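Just so you know, all these numbers are worked out from the coordinates, no wet-lab data involved. Here the structure is a predicted model, which means the values were calculated and not measured. Cβ atoms are built from the backbone, for glycine too; each structure is taken alone.
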Structure 1
Amino acid sequence: MTSPLGTLQSARIGTPTRHAPSPHGYDTGLFLLRIALGLTMAAHGAQKLFGWFGGPGLDGTAQFFTMSGYPAGKTMAVVAGLSETLGGLGLVAGLLTPLAAAAVVGTMINALAVKWGGGFFAPKGVEYELLLTAGAAALALTGPGRYAVDRVLPGLRAHRAGYGVAALVLGVVLAGVVLLVRK
C-alpha cells in the first residue's frame, strides 16, 4: 500500500517542474541593458563635451558645475563628460565592463547629490539618475554577458563578482572625494 505522499512523488517523476533559464536570453537581456544604458550615458557625455544633441557644451557645463558648488568648473565638466562618454561607450561594447559601469555610477552619484533636494519624481526628481545608477551597478556585478568584448580579453573572459565589487567601491570612493571638494 502506498501512502498519498508516495503517489504524489511518483506522479512528479519525469515531469519537469522548473525550466532552466536560457543562457541566450540572459545574455541578450544584458546586451540590451548595456546598449540602452551605454548609449544614454554616452549621449549625455557628448552633450557636456561637444554640445551635441542640444547640450550646453563645455562652457555651459562648466558654468553649471561652478553654480552647483564644484571648484574648477571646466575641469569638472571635462571629467564628467569623459566619464559619461567613455563609460557609456565601454558599456555598449562590453569593454572593461566593471570599470565602465563604475565610471557611470560615480558620475551619477554626483548627479544625485546635486538634484537630491528636488524629491523623487520629475521634473526635478532623482528617479532618472537613480535608475541609471542601479542599472550600471547591476552590470558591474553581473558582468556584460556573452556578447561583449570582455569575452575575448584574457583575464576578463569569465566575469568575477569581485571585479564588479572592487570597481564599484572605486567609483563610490572617487565620487565621494569629488563631493567632498564641493561647497
Structure 2
Amino acid sequence: MLSPIRLVSEAAELAARRHNGMARKGRGNEPYINHLAEVANLLANATDGADAELVAAGWLHDTIEDTDTTRAELAQTFSERVASLVVECTDDMSLQKAERRRKQIDDAPHKSPGAKLIKIADKISNIGARILSAPSTEERDDLADYSGWAEQVVAGCRGGNAWLDTKFDDAVKAARALL
C-alpha cells in the first residue's frame, strides 16, 4: 500500500498522463487536468487532508469514463476503495446524454459517502468553469441548464460535508448572478 502522499501524487501523475491533450469546456479550453486538480483540491480541503484515497479518487474520477483506464488497473495501482469510488462516479457513455443525466439524478442518493463528495466537488468545478465574465447567450443558456441539473444531482448527495455543500451553494449563487 502506498503512503498517503504517494497515493495522491501517483494519482495526479496518472490522471495527467491519461488526460494529456484533453481540453476542458468553458474557461477558454484550458487543459482538462485543471478540472481534476480542482476536484481533488476541493476534496482535500473538505476533509482537511485526512482521506488520501478520496483525494486520489478525485484526481482519477474521470479516467475510466474518458480514457482506456480500467477498474482493475486502479485497484492494483491504488486500492480497491479508490477503484470503487471512480467506478461509482463513472457515467455509462453508451447511453444518450439525457439518459446519463437522469441516471445521475436517480443514482445520487444511493452512492457511497465518498462518491457523493466527489460528485459535489465535480459539479462545483464544472459550474465554475461555465462562469465567464461576459457570457454569450449560448454560454448563459449552458450555464443555466448545467447548474439546474447539477442542483438535482447534488440534492441526492448533500449532508456528508457542510463545507462542500456551502461551496456548491456559492457556485450556484454565482451562476444565477449571470442569468
Check your understanding: A value of -23000 was computed for helix-only ellipticity at 222 nm (-39500 (n - 2.57) for each DSSP H run of 4 or more, over all residues; to 500); which of 1, 2 is the source structure?
Key -> 1
Study note, to complete from the structure: Value 11.1, calculated as mean count of other Cβ atoms within 10 Å over residues 115-122 from one of 1, 2, is from structure 1
Practice item. Identify which of structures 1, 2 gives the largest calculated value of percent of Cα pairs over 23 Å apart. Key: 1
Revision key, fill the gap. Highest-scoring structure on distance in nm of label points 7 Å out along Cα→Cβ at positions 19 and 171 (candidates 1, 2) is 1
